[in-house]
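> Take a look at the structures listed below.
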Structure 1
Amino acid sequence: MAFHECAIESPARPEAVWQVWSQPESWPDWNPDVESISLDRSLSAGSRGTMTTKRGGTHQVMIESVVPGESFWLVSTGLPGHRLAFRCQVLAADGGSRISQGVEVRGPLGGLLSAMMGKQIAQSLRPVLEALSEKAESD
């Protein structure tokens, strides 16, 4: 599967970014794409729930894996017959952070769909990363 990523550099400390990102209940407060999210437990591998986005309706989501303080994979039913898998990651970089979010399309036509729309999806994540950085800086 092809993986497409968007990344920004942030002056916020990685710990501050993780503190914001690891609290899904706060995502609608700062994420311009999330209207609401509900998980059956905290951000941990196997957590399940629903997320309503401002562009794409309500989707089933699952947290596939978590590396505390660094990354998590969120898998969504964003495309019929396929899954959108988003890796959300924060790493230390030059006195701040490198914040990234990438996507891969999983399913029978995943390679084709990823080639057609993966780069565009990744580029659309820049406002999310910028809002996350601003929120982490202000907290």
Structure 2
Amino acid sequence: MMNPSTADEVANDPTIERQIQRVQMWPRIGFPFEVGGLEVANVFAYRETDSEKLAGLYASGFDLVGSHNDSTIVEAAKRAAVVVCGWGKPGALGGRDQAVLRLLRDAGVTPYGLQFNKDGTPKHPLYVRYETVPTPIPV
């Protein structure tokens, strides 16, 4: 997804709660994956609830990705039955969206999205109906 908000390994936030409900629905709506859990990795390691602040940080040279974020994303993706990307337009900052898609594909992972914005970025799942079935992100 996008950037971490208030959720962590102990407490969920509304976005995580909604995604848990979403993946539990998949078998009932015809998506052929039954999952036993949900793991979230974010395109940026920097923790900020207001994604509009990221552009200014990026422009100032601040490292939003960090030294371990790429490996964390790949490790999480390799453990997953399905990888659904949902970073929205802010995830394209500095070409980060394309870098993450490349990481996933290079690791042999097929990235999925729920819906796509006009610019092709996968919509953040918070803004997509529960009944939406994931589809592979075109290369």
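Read the figures in this text as sums done on the coordinates, not as results from a lab. This is a predicted model, so every value here is computed, not measured. Cβ atoms are built from the backbone, for glycine too; each structure is taken alone.
> Here distance in nm of label points 7 Å out along Cα→Cβ at positions 55 and 95 has been calculated and equals 3.4, so which of 1, 2 was it run on? Each step should come with its number before you reach the end.
On the way: 1: 3.4; 2: 1.9.
Here the read-out was taken from 1.
> Of the structures 1, 2, report the one carrying the highest value of distance in nm of label points 7 Å out along Cα→Cβ at positions 87 and 111. If you can, show how the numbers build up before the last one.
Working: 1: 1.9; 2: 0.6.
Across 1, 2, distance in nm of label points 7 Å out along Cα→Cβ at positions 87 and 111 peaks for 1.
> With relative contact order in percent (Cα under 8 Å, 6 or more apart) derived from the coordinates and found to be 32, which of 1, 2 does the value describe?
On the way: 1: 32; 2: 26.
The structure behind it is 1.
> Still on this structure, I have one more. Of the structures labelled 1, 2, one was used to calculate mean count of other Cβ atoms within 10 Å over residues 23-30, giving 15.8. Name it.
That value comes from structure 1.
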